[in-house]
Every structure is written in structure tokens, then in C-alpha cells.
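Just below sit the structures, each encoded as C-alpha cells.
Taken together, the values in this text are just the output of simple stated rules run on the coordinates, not laboratory data. Everything quoted here is computed from the prediction, not taken from an experiment. Cβ atoms are built from the backbone, for glycine too; each structure is taken alone.
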Structure P
Amino acid sequence: MNKNKLENIILVSRPINFLFAIEICRSFQDENFIILIFSNTDKREINAMNLLKSEFKAYLPNAEFKTFNNHFPVEFLNVFLFKLYLKFTFSGKRFDKIITSGGVKGRLLVKLLKFEEVIITDEGLSSIKRFPRIIKRNKIFGQPTAKHYVRNYRLLGIYDMEPVVKFKLWTIYDQLSCLGGKVRVTHFENIKNIVDHINFEINENQVVILGTCPKATKIGIMKYKELLRKTAMDFEAFEIYLKPHKLFHEVFEFQELKTDLPIEYFFIKNKSLPKYLFSFSSTSNQIMEYLFPQVVVKNIWERPGHY
């Protein structure tokens, strides 16, 4: 680590943020980072973040971890406390780069901290529409809705955003490379380098399904059960494991894959991979394909057919 350079700060509140944190820290190995974990009130999420920190800290020798723990079930109160935490913890400190996926917490970092540059990272498929808008308006944050403006921005004191800032965008989507030099497409090459040195056991008769929340995806429980049943019919001779969604912990007739770790980190920790993986999320599928080419990855919305 170069002690003469300004530190960078990375805000992590979701597992995909942690993937980008690992990738960025290892892309700038001569720079120093603070990885600030915004911990949810959900016990499984807290456990997952603690496991991620303990399991992957060794890969990040240039990073220091800090954690902000939520204390209230009401988001606004936690964000208000987060504002106070930032003001008192980093008062007078200047950073080189702020790395965030955006949102209210990202706005707070940009509003309250002194810095040279902002890096905005993916948070899923929404980036395909969001990033071109950022490039077009040359601002990293859009106008908040009326509800959010009153609840979060006026009350939090960040409504007078946004100053013109120097920024870059990091994404996993190749189609966004056409946006020009402010966009950096990553296939998590540095994480892939870690993964390539692991001697994985491939379970040829194993299928893993990543569950979803029927209410959140608006497919309904009956349609959800039908999709799972059809997948099971095509793989009758296989061991089928379902990793339930955190918001919907029903496993039906499947064996449960019991772990609080996100699936990518679970595979790395256990050094074991299934032959097939099905998911409702195209973002999860894309990440899995980048990191584990040995696994046949499919979207569960597609009829499995013949493999």
C-alpha cells in the first residue's frame, strides 16, 4: 500500500457491491481503501456480510473494514444516523475516490465527504437504462420523486444536490461500452484470477436453483411452483437443491441449500460446483457465467429442454 496517496472509500450494502469492492481493490493494489459496510437489520444479511468480510479479507490486504449497523426497522432513521456517522467519522478527511452504486446513502457520501472522483457501480439490470441517462445529463444522480424528495432529501439536508463531479461508471454489461470513455466494463477479471487458482470439485449429478420472491417478481406462488416443478421433471435423475430467497423461505419438495452466503461466495468457500444452475435473475446468471464457466447456467424462465 502507498501511504502517501489519498484513501478511497467503498460503500457496501449488498453482495454485488462486495464483488465490485474486491474487483476494484485488486485493480488498484497500490492504493488504500476503506470498505464501509452498511449493515441491514435482517439477521441473515448481517450474517452474510460478516461471513463475506471474514472469508475474503485475506484477498484485500490494501483495505480496512468499517461497519455501520442499522438499529431501527425504519429506513429513514437509519439513514439519518448514517449521515451523523459520516460527519463525525470522516470529518476533515479527503478521499481520492468514492465508490458507490448510488441511492440515498450514495448521495450522502457525495454530499458530505471531500473527494476527487466518484465511481458508480452496477446494481443489476437497471444499469442498462440508468447509465445512459447519467452520461446524457452528465450527472450521477437524477431528480428524486416527490415522496423521496420530502422524506429523504429535505429532511436529510441533501436536497441541494448535485455539484458537477468527475465520475466513472463500472458495469458488467458489454452493451454499455458504447457509452464511451467514462464507462469501464468488467467481467470481474481479478476475482476470476482468484477463482482460477481453486481446484473445484464438479458435482456432475447436481442442480442448484436460486429461488426468488414470488411477490417481488409478481409471478405468483402458483407460477413459481410450476416453474420449479418443470425444472425438476427435466432433471429427475439429479440431486436438486434450492437456495431460497431471503424474502421467501419456502423450499417445497426440494432439498434446501443452507447458507447465508451469496451463492458465488458459497461456491468459492466450499470449492465445489454443481453441473447446472438455474436462476430467475439474468444478472446472477451473467456473474456466474463470468466466474464459473464449468457450470451450465440458465435462466429458469427458459424451458430446460435437452442438455
Structure Q
Amino acid sequence: MKACLIPAPKNLLSFPAIVILLTLTCGAISFSHANEIEIYVDDQQDLNVYLKQKTPSNIANHTNLLLFNQLNRKLNFNLASIKRTVKIMRESKKAICVTNKIKTPTREQDFIFSHPINLYLNRLLYQHKEQPQLNSSVLNAKGELVSLNRLFQEYSDKLIIISGSLSYGNFLDEQIAAISSDNKMILDGSNPYDRAYYMFSLKRGDFLLAYPAEMYRHYHKDSKHYQAYRVSGAPKYVLGHLMCNNTRASVAFLKSVNNVLNKLYRQQDFISAHTQWLPQTAHELTLDYLGELTGQPPSAEPK
């Protein structure tokens, strides 16, 4: 605990009065410190939404905003890469959380997580529309990619764009790790989703692993279209959480977050914050998965 330094008063106080003053002052400082919640994001667009400077633009920032609006807490928002954020989280005693993180065994060793805040249909492998379709030798009977390893055995001269600061979930992380560095363009820094898509749209790489929701968002901007393949065996969807450093303040904060989420799951706005950013063809499947998540399958799409 940091020492509390109080300037000596001009009129000398009695010893008991000084003790009481010090106790109250230190207690106030400690309480204020414990109630400071720092939320880190790695995307400028998301930050603008949380600061109420922009309207929601995707599933993640829409669902997070719903949560933040219902929390009776003052939140300080900061922009930083995940690499820098993790360093700060390890060193600080304050409650520090980062948005939109997938649970992985490695992360769970050091950090704590909220209940799920958003659900994304899992990443697909995209390639440029004008490129020949993938050879049947890398696909199974359902037309799914057998594995990323099999893909680059067949296409050893091709390049896949990867965001080094992101987890793609345990299943895909393991396959990505096994790909030769000669076949990977690894991007770091903030705004990882838009940066990866931008490089892919410029054809700096042949393949991209991306969420259908993110690709759908970009379709409306540049009208480009791509071929997509599901990776065989990959989970059907992934869940995003707040990931926080493991401090007493963080534990208390996540308790209040989870209480709000349990209520939010039952609200139509939570469902709409997902389906609004998806093509109509993905609505039914997303509603089914949201039903699994919340335990309350929606019988109809919210209006």
C-alpha cells in the first residue's frame, strides 16, 4: 500500500484527530483506487463507440456498449495493442480489462474472464473470388477444408494473413502454429481486423481467416466478394469476453458485469445486437447458438 502524505496543518491538531484524519484520507484514496476500472481496446472504431462518438458498427462493439450502458460504474477507456495491454495488466494493481477476448488455457493461467458478451459464427477461410476453387484433394466430402496443414502441403507457395495479436481459438491456433513461417504474413498492432482485411483486399496474401460477420461488414463498403470454406472440425462459433487482471478489484467488477449479463441475455436488444450485423442467411443459425448460450432459445427474430 502506498503511504499517505498529509501536509501539516498550521494549527496543531491533537494526536487522536490526526489519526482519524489519516485513516479517513487513506481510506478514501484506497477506495477511489479500487473503484477505478480501466477498459482497454485495440480498435479505434470500437473506442469511438464506447465514448459515444460513433454509433455501433459490429457485433462486438454493439454488445459491449449494451453492457457498459447498464453498468453503474465509471469506466476509463484506453486504446492500446493487446501486447501493451497485457504488459500493463501484469504490472498494475488496478482493475484492468480488455474487450473481445477468447478464453484459452494459456490466458486462463494469468487472467480472469467475464461471462460471454458476444457470439460470432466461427472464422472461415477466404480466398479471392477470381482464384480457382481449392482442389478436391484438400476438401472433405462436405466441401470443407480438411486442415490448414493440408492446405499448405498442396499450396506451398501461397500466403495466409494472420493477426499476431489475436487468438483464433484453441483449434485454429494449433493449426496456425503448425504452418511454416514461409506461408504466413503476421500482422501486429492495433485495429487488427480491419488491418488484416485491408491487406487481404490488396491481395498481399492469398488466404484470410475471418469471421463471416466481419466480411459481411466489408462487403457493404467495397462490394468485393470472396470464396469461403469452413475448416473441418472447427467449433461452430466462438465467444467473446472481458479479460481482466486477477486482482480483488477485478473480481468484484466482473461479479457486477456477470450480474448485468444474466439480465441482458433475456433482452431483445442483445439478440438484435447480433443479427443486425449479419446477412439474413446467418440469422437462424446465430439465433440457435444464442439460445444455447443463454438457455432461452428465441422463438422468433426480434423486430
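For which of the structures P, Q does the calculation of Rg and Dmax of the Cα atoms in Å, for residues 93-220 alone return 15.9, 54? Of the options listed, only Q reproduces it. Suppose relative contact order in percent (Cα under 8 Å, 6 or more apart) works out to 26; of P, Q, which structure was it derived from? Among P, Q, the structure yielding 26 for relative contact order in percent (Cα under 8 Å, 6 or more apart) is Q. Calculated for structures P, Q, FRET efficiency 1/(1 + (r/R0)^6) of positions 61 and 109 (r between Cβ atoms, R0 = 25 Å, to 0.05) is largest in P. Suppose helix-only ellipticity at 222 nm (-39500 (n - 2.57) for each DSSP H run of 4 or more, over all residues; to 500) works out to -10500; of P, Q, which structure was it derived from? Only structure P yields this read-out.
Identify the structure, out of P, Q, from whose coordinates Rg and Dmax of the Cα atoms in Å was calculated to give 20.3, 62.
Values: P: 20.3, 62; Q: 23.2, 89.
Considering all the candidates, the number was obtained from P.
Looking at distance in nm of label points 7 Å out along Cα→Cβ at positions 173 and 293 for structures P, Q, the greatest value goes to P. Looking across P, Q, the calculation of mean count of other Cβ atoms within 10 Å over residues 85-92 that yields 12.8 traces back to P.
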